[in-house]
Structure I
């Protein structure tokens, strides 16, 4: 079911009176708050109540509740707020988890120049809309600071009594409790809450409250509807926004409180799957570094800590890429592949640099070149009929045993401490034989 309201109907909903003259019609809203919902009536009601309590008049913003599958309970809650908010409701057929599609559907109904996506159960403070209007005075995409629940540990930060309080009262009771902080707080604090200083700001573009100019949102294609399980679609959107040159920013003024929810361990599995989906769609060394660090065995067991390691690893990659530009490995590649020129073999080279042995261009073997430096990779690829992949080599996407030989060169030595184990594991997966440069073996 979809309800579309004109400006005049909005006025009647807000005031209970029939519309009068044209000048009585509320102006175009400045912010459209899109709330995707999937049978979350109780959480939806709490979020809508916080939007009723905003400092700005209800006519200054609109709310679009977008159901992922029809729900009488969700619809009933939305309708109960029609006289308090400038609100419309829509829903889509239930074809399984499709919250990305629900967000896009809600965004298509939105009339404001700025889209704010808020999750049910995320409670915005009274100045939320005002703060977003201010934040979007410049071109950027914003993630709001979210206090409260940390899904990587049990929800111990709020008792039932405190959970029933308003966001402002919750903040007053808990703001000194470190467990009440946004779980991204450590990464934010490391760069003095300036996302522009992060190597991968999109990695933190998530957690229930994000906002974007509508034209930028649609310019990059909206949420990717290939994400049909929990987690990752907001990060992937942030990545596309960054690639499009749209800065990501944090607003500590547009803060909200995330209510505790029961942790679904199935979400951990889908988050891992969707992290791999992000890499499949954006196979670059920086994304690969994020995924590798976040998905390491230790990181999965200590997920909250792993996030604090992602950014240092990204900076290490960028730093090593600059330092390694002058490193050539032609001699060691020549030695590692001696004898592959006559008998056809499938060879993958991890860390080829800008030059490879000249005889490879006419050899019977097929060579696939990988390097984390895109400029050097293009230079090497131009010297012969080679396939290439701009990658570190820890997550390649190649099929199992796709190569007879995999060579890992010494160009990986600056990353070896962090990535040695996953590099070896991936090389062993895709290759029948693995040769590692001598200085890495030590």
Structure II
């Protein structure tokens, strides 16, 4: 008997070059697939009834016939891409935290303008008017400290070639790049979190609706403004499904409760002194009694050629929670983008990290003024306190996921070209993990963060 299997391709507009793919809008794609799930006709038969010249009428006709939840059908829209220019680093962080299923990128600190002019206004960010002059002064001095330390460290690396680790066969252009990266990676802790950056994300209409709803429910004016802009843009592509993207009581209440926790914890722990390293890892290997895990951990790991290889059920079924007490915001911005599982931070300043190459005493006045400004904003219950933080602010950070995802992150963040603080943080977590799962020790590679 011959196979009945067949495939029909669908392409979103703007269309690709494939002439045999019907070209549909995101909402028409979602409606056709919703009808497909409630029919035995096959996709080609359903598409034959669709008027591609009048997609709105076809969408309304299908959705009137099909009983569906807007969330489930919103996930069928395919990837809708949105780019946000000139948002604060805090908002970029928050969007990545919310959009747990998005693919996205943010501008690197190596390529954005480090200047007090590259910051949203105090009014845009909700900084109280009477504190705005102090806030602008702290930011201007922070940028000045960044530039001064960058220039000093770059000159130091030039004068002392052995200070920067270099590949044995490094060409002059590579040497220059790694020397400058050395300086930037250590000076960056003075960069204000309010600095403008850019980000682009791709996710379905369902996830965009949730993201926009969440942003619209936050107390930050910048978040609400971003929600409005994203909604207006996506209404052009997915008008029916993006209607469900406005602030909602449960989102508002949870945002308010999380802010209250952050303010209380932040005021209790606020400090500009460095916070010593602590890491916590919890591994849960429990399985139901009727479906025990029988694969050895070594068998789950040893067949991989690199971190992108497939892992077995022994690690995919293992739950791992890991947390640090002192994640500097500079590192948090990247570690927060590992999408799997749940990430949580109160986003406070429990300490302030500076690398040993920087003299903390030389910047004591700036760090004290920044701390006092943060204290005042928190005492007033202002959500805008986040915009007084610098990238050196240290906060607790927790991530809950599965062991295969943790192993990938640990190998990535200690591997070739990894930032030195990533390697320190993930190396410490990996050692705690292998202490609890010793069978993994021979098959998980803790890198040395050698330069690329």
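FYI, it's all coordinate maths here, none of it is from the lab. Note that this is a predicted model, so its numbers are computed, not measured. Cβ atoms are built from the backbone, for glycine too; each structure is taken alone.
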Tell me which of I, II gives 1.00 when you compute FRET efficiency 1/(1 + (r/R0)^6) of positions 259 and 395 (r between Cβ atoms, R0 = 30 Å, to 0.05). II
Compute relative contact order in percent (Cα under 8 Å, 6 or more apart) for each of I, II and report the one that scores greatest. II
Computing helix-only ellipticity at 222 nm (-39500 (n - 2.57) for each DSSP H run of 4 or more, over all residues; to 500) gives -11000 for which of I, II? I
I, II: which one has Cα extents along the principal axes in Å, as calculated, at 87, 44, 38? I
In terms of distance in nm of label points 7 Å out along Cα→Cβ at positions 91 and 147, which of structures I, II is highest? I
When mean count of other Cβ atoms within 10 Å over residues 227-234 is compared over structures I, II, which one is greatest? I
